[in-house]
Structure I
Amino acid sequence: RPAPSPDEKDADTLALEKLLTDTIGMIVSVDHKGRGGTLRVAYRSLEQLDELCRRLKQER
């Protein structure tokens, strides 16, 4: 089987995206670049953005 192209995501990354998407109810995308990367969250309304901010600020 050929190696995946740089644009293809591995199974672990896809599973993480699904877990995060299911957890917060918004589409989450994870892109790895070297030792770091980007986490993107797509929201459909300002209310969703407010809810995400509220959840991120919660103390654990």
Structure II
Amino acid sequence: MLIGLGLTLIWVLALIEIVRSEFQDKNERLVWLLLVILVPFIGTILYFAIGRKQRLEGGGDIL
């Protein structure tokens, strides 16, 4: 149960960070949102591994 709660919290934090972040291309935000929502576990891992590097400086850090 705690693992599920933790994964849900990380998923929600990823969504909030994506919404608050500035990307070079506005379509990148939409793609990341769709990926994280439609494929929650894998999409969240990919966002934290790849997507955070695509953001513009100074935007949306939560973690």
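Which structure, out of I, II, was distance in nm of label points 7 Å out along Cα→Cβ at positions 34 and 50 calculated from, if the result is 3.9? It must be structure I, since only it matches. When Kirkwood radius over Cα pairs in Å is calculated for each of structures I, II, structure I comes out greatest. Given a computed value of -19500 for helix-only ellipticity at 222 nm (-39500 (n - 2.57) for each DSSP H run of 4 or more, over all residues; to 500), which structure among I, II does it belong to? This value belongs to structure II. Looking at relative contact order in percent (Cα under 8 Å, 6 or more apart) for structures I, II, the greatest value goes to II.
Read the figures in this text as sums done on the coordinates, not as results from a lab. Quantities reported herein were computed from a predicted structural model and do not represent experimental measurements. Cβ atoms are built from the backbone, for glycine too; each structure is taken alone.
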